[in-house]
Structure P
Amino acid sequence: MATTSTRPAPVEGPITPHLDLWTSAIKRKSSAGRGSSSKIELYGIKKLRELILELAVRGLLVPQDAKDEPASELLKKVSAEKARLAKEGKIKKEKPLPPIAEEEKPFALPSSWVFSRLLSISNEIGTGPFGSMIHQADYITGGTPLINPSHMNNDRIVEDENVSVGNEKALELSSYRLFPGDIVLARRGEVGRCALVTEREEGWLCGTGSFYLRLSSCISRRFIVLVFSVPSTRAYLVGNAVGTTMVNLNHGILNNLPVAIPPLAEQHRIVAKVDELMALCDQLEQQTGASLAAHQTLMETLLQALIDSGNMETSGTTVSHQRFQQAWQRIADNFDILFTTEQSIDQLKQTILQLAVMGKLVPQAPNDEPANVLLKKIAAEKSKLIMEGKIKKEKPLPPISEEEKPFALPSGWEWVRLGQVGICSTGKTPSTSEPKFFEGNIPFIGPGQISPQGKLLFSEKSVSEEGLFESMEAMPNDILMVCIGGSIGKSAIANKRLAFNQQINSIRPIYISSKYLFTTVSTDYFYNSVIRKATGSATPIINRSKWEELLVPLSPMLEQQRIITKVDELMALCDQLKDSFKLAETTQLGLTDAVVKIGGAQ
């Protein structure tokens, strides 16, 4: 159980010696879908901020001064002030609060500190008006603002012109007026979020989802704001809130919250030190962010130079080859500097795919049967299938102009439209009013079963043979691509017989490698083509006819096999490198958390 301690507080002990750890601990949050970029969370600096706050409210951030008047004397002044205000009729006389039991004290305190319940150091703790007191018709633009949890940001209040009321309603709600020095605190949603009311917000109104606190003049408002900003305080409040969909903190829990109170002079020193260290965190964030941005720019520039160098001249010329080799050598010489994160490896993978479909990844062989011959074979096979009644006759695809071609191709390659190299389909969903359609074991997939990494995921839905007849069938090696919504462009190769819905297009390649075609449709250039052809802004969609018109580079069949082998080899190496990053990142994040725990436990 926590007991009073006389140990001296270390000054920044767990903080400054570990600056490299704080700045290097980075967590990446990948968004779902093709074309979405990974977001970076400076996890180490976030945890550093949390540690600073934890140390601050435990008496471990600044040293104690024996000359300070102890907090026990401070609380006597608070009690005297509250008694005077009650006698003057300015506040209500409170019922005595229960003493704080030892098991309620979350940590040990320096000898000059004491625990007090929040209501004991507050002249008033109130809630905003009931929701029934304000109706939608009461809201106007430019009136008296109402402060709800969404308006509390980084301990400050953000004005929202859409959440204000007119003069008549403001007068009716005058008992909920806020004054400089008040603290507003979220009691719904993100419980514990708070902000300090300044002179700018004087006369604004406490909203329905908020508490307001009027502290004794003997207590630093800024220090109590720090208390509510500490993760452990927030966790306590959330843990005692009720509700599932929308948690709600009741008055009694807040009134009885145990708060560690230091001497007033130390409260001011703590606030000043926290301001100083948070400014340091701001600087670290800016420096780390600038460093990451510079690294990203350098990597993207060199990778793009590699792609561009392969497209400067007609392939096969000495000049083109030399430029490509020079661009690659610049990357090879700096590989250990450029590719140090999962995101950088993902971009390297995308460059590999792009070089593959440009004919820059493996050498061409003059004896390979050229792509134009392969294209004639594909056309002949499609004609045969049409004559046999196995597929319908297709509308002619438009010829390819020179302006459409996104980059030059090697000799022996051809630009073709997607619909020329296979049989395309769009999925369908069987009628849900017929249960028998969904009583089989044939997987039925939608966009959610295609991962951003190009894998097919398990489907809880399945169809019967009858249901398959009412849907669309994919066979192993068919390529499936999402054709609508935020995940448009995600694709995968079917690994079994399955059915798919109307949000997916498919192509069954003829005489060409499914893996090669999948490599092509996985490139950023192809994804960008999908987006350009798509219609709709809020919900992009590309219909089958436009999808079939998209351009793909067709290489000789034997070269397709060499390309696939090389891509598989390089992707495996990239995955090995990424796994090592994941292990290092996990270790680093764990170490960061461990340092926080050590610092908070002192």
Structure Q
Amino acid sequence: MATRYDVTGVPPQGGYVAKQCPVRAQWDAIGPCDPLPPSAALQRLFARGNEFEADVVAELCGLHPSALNLLSEDRDSRAERERATREAMASGSGLIIGGRLPTDNAGHRTGEPDLLIASAGAGYRPADIKHHRSLVERSADSTAEAALCSALGRPGKEAADRDAAMAARKRRGDLLQLAHYQRMLEAADLAAGGGRHGGIIGVERVVVWYDLDAPIWRTRSSSGKTRLRSTMEVYDFEFDFRLDIIAVAAASAGDPSVIPLVVPVKIGECAQCPWWSCCGPRLQAGSGDVSLLPRIGWREWRIHHDHGVTDRAALAALDYRTAALIAAGVDLRPLMSALGKLPPETELAAVLGGRKQAQLGHLAAAGARTLRDAAALCPRTASYSDAAMLDLPEQIDQARAALGGSPAYRRREVDEVSVPRGDIEVDIDMENTPDGVYLWGTLVTIRSPWKARPAGYRAFLCWEPMAAAAEEEIFTEFWRWLTDLRAAAAEDGLDLRAYCYNAGAENTQLRRLAAACGLSAEVAAFIDSAQWVDLYRVFNGQLITGGSAALKTVAPLAGFSWEVADPGGDEAMLRHDQAVGPDGDQAARAWLVAYNRNDTEATRALRSWMDEAASGCPSIEAAVEGAPQGE
């Protein structure tokens, strides 16, 4: 059972704390250094979110003249807003905008949901307005449940219908916020009956309803076993954990002998965290924290620390062969315990028992048949048998690559790097905002004699404020162009391949827009064909760097550099704000087109480098030389 702390003195916490990094909650309480100011991109995100919220609120007020809008009233006092919200709920107001729920002092909660929507019976359900998509296309054979949506004109859950074409996009942070408000409503005896539900209004401008008791989050226990848990279960754990963290942090401020509960771990949230000025130097000291490596999160970090592996050098020093056995499901603990107790010539079958044939097969393949053979394995690495760390071999290689002398290594058993090539090659990259895709960029390279279509870069774009009609128009134009190019190449007997880098984003937008334009079957066939190549998968499947494999990180391996200043998605968002509209800034437009073109050129350059020079990278096995092999 987890240790609980005295949280009596912890002040009420808002809806964000449960979804944010626990280290951030700790530093918020301690203030270990001067926090970093919010970046321009983060300020933009907040501003656009506020603009979108104000737009949705205006629409709701137009549809519901009797709604109580506390955002429009001069109520500077939190206590006054809380009193007004309580009175409105007591009188049965159908829709409360910008309310403040009664403070839950016993539960240490305070909260201001964007909306409180009355149920058909007694009580209220919370809803938040978020400037992102809340729905995702649902194929006819999808096992995902159809989204439960209600129109803004009738936002209540009782008026909601299932949309068979769409599924609810489950964003963990959004739902944890709803769970926070749900607990507050329950504490005030103001929650609607009939189950726990909350709504999100995204850019689709409908209320998407979520069952907060549905087991939708796969979580892992300390034993390594996983099970599905509900949003309420996850929220309760995360919120209580942060109350403990804040309580101990406050105690440590007055008593240096009290050690704060959590230490920095690198996660995606770090990029925009005000406390990176504190965490960054700590994580990067020495050989670097293990969490600096790709795909090592909280759970993996905790397992490594429990085994005394706290930096990349210690992880790199573990034994790959031993780790590979663990990854194959071999429990090495009985063998380690038998060493020195049984004769070296004892066969491993006698130690593991006859029922462990699969494990014995893996051991034999690794050259281990007796305890003498097992003695050559690394005890420290073998200790990981108590954790379900199936990607331990990958992590060891990543650590060795990060600390090695080469910027990239070939993965094990990759003798020669190969890349699917075509007579006609098309690099594709799209640019989007939460409101939609405003640019599809294409770069055609002709590698065989062919004059049917021109080579070079072409952009399909729109500089008007993004709306569904404009987004679908440029997509349709792009798709017709690509379809014509594919048909012309096929007619002339030439192989065409189209490339993108990390196809997750492109595939999501392709499928979404295809559904809106009646092109789902065509687009699905293209995505599933050999013509569509995700160069990220090709790269990551054969090469290893010990760090990010993002295009901006690996394209320099090919000698490529962007011609625009500060290339990246955050800067593109800022430039797009300047570019849109009839009087949009021409320099911003030129920057965006050049940035997109450079992205397609970077993909082409990286592909050529992989095809021509990457096989000369050393094997990751070469990075083992001179590394200690554990204890």
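Here the criterion is Rg/Rh (Cα atoms, Kirkwood Rh), for residues 233-280 alone, and among P, Q the highest value is seen for P.
Comparing mean count of other Cβ atoms within 10 Å over residues 41-48 across structures P, Q, the highest figure comes from P. Computing mean count of other Cβ atoms within 10 Å over residues 145-152 across structures P, Q gives 17.4 for structure Q. Largest in Rg/Rh (Cα atoms, Kirkwood Rh) among the labelled structures P, Q is structure P. Using volume of the Cα convex hull per residue in Å³, for residues 209-248 alone as the calculated read-out, with 61 as its value, let me know the right label among P, Q. It traces back to Q.
Determine which structure produced the value 25.1 for Kirkwood radius over Cα pairs in Å, for residues 105-448 alone, calculated from the coordinates; the candidates are P, Q. The read-out was computed on structure Q.
Taken together, the values in this text are just the output of simple stated rules run on the coordinates, not laboratory data. In this text, all values refer to a predicted model and were calculated from it rather than measured experimentally. Cβ atoms are built from the backbone, for glycine too; each structure is taken alone.
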